[in-house]
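S.K.: For reference, the structures are reproduced in the following blocks.
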Structure 1
Amino acid sequence: MSSKKTNPQLVATINKLKAATRETEAAIWRDIALRLEKPKSNWAEANLSKLERYAADGDTVVVPGKVLAAGTLSKKITVAAYSFSDAAVKAIVAAGGKAVSFEELEKSNPKGTGVKILR
């Protein structure tokens, strides 16, 4: 499937994730890349309240889309997403967690071990 995306940063991210799958044989990166290739209206949008509900303290969570700031977060989690609202990043950091890019997560966890994908 060829990507019809016009945002060069997004196309580069998708290509890097697919390359990571080829290098590490970790299917999670390809799964995320395929989700990002879908129309933006189908991307996941997760609020802090959703992260609070579905993630345990210390988890690593991937949102193939955008993280928004509605709700509260009290758990120390690592969140990787294509984009974050400024308020969401502040809330994640204030709870003791980290907001990272897919590339940063792939470098720190090449096999994708223990990573949860929020839809």
Structure 2
Amino acid sequence: MKTSHKTDPNLIELISELKRISRENNAPIWRDIALRLEKPRRNWAAVNVGHICRNVRKGEVVVVPGKVLGAGDIDKAVTVATFNSSRQAEDKITTAGGKVMSLREMADTNPKGKKVRIIG
């Protein structure tokens, strides 16, 4: 079986950074996210905005180890951290009063990973 190797230097750096943050802060959530990002991209999560709306409460923090897509509607102000997102998804989340950020920003602002929900 062929092994896949990541070639995106930003992704490689993000994975090692998440593992480092996990070790330093005893926060297994960031190691879990890093291991999910090490998998082939075809196995990454692709989560629609409507799915996020159905499964979270107002004010929650959500991490999507993959891509957030714009299908569906959202009416709750939530913070979403993801590796990638569509412009339509970002617009819908910010219009609802939420915030979209990168995984690195989330790991820097919440290194312990407290009250973070993984979707996808």
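Taken together, the values in this text are just the output of simple stated rules run on the coordinates, not laboratory data. Please read these numbers as outputs of a predicted model, since none were measured by experiment. Cβ atoms are built from the backbone, for glycine too; each structure is taken alone.
S.K.: Of the structures labelled 1, 2, one was used to calculate volume of the Cα convex hull per residue in Å³, giving 93. Name it.
M.R.: Numbers: 1: 93; 2: 102.
Here the read-out was taken from 1.
S.K.: Continuing with the same structure: If distance in nm of label points 7 Å out along Cα→Cβ at positions 25 and 41 is calculated from each of 1, 2, which structure is the one that comes out at 4.0?
M.R.: On the way: 1: 4.0; 2: 2.7.
Among 1, 2, the structure yielding 4.0 for distance in nm of label points 7 Å out along Cα→Cβ at positions 25 and 41 is 1.
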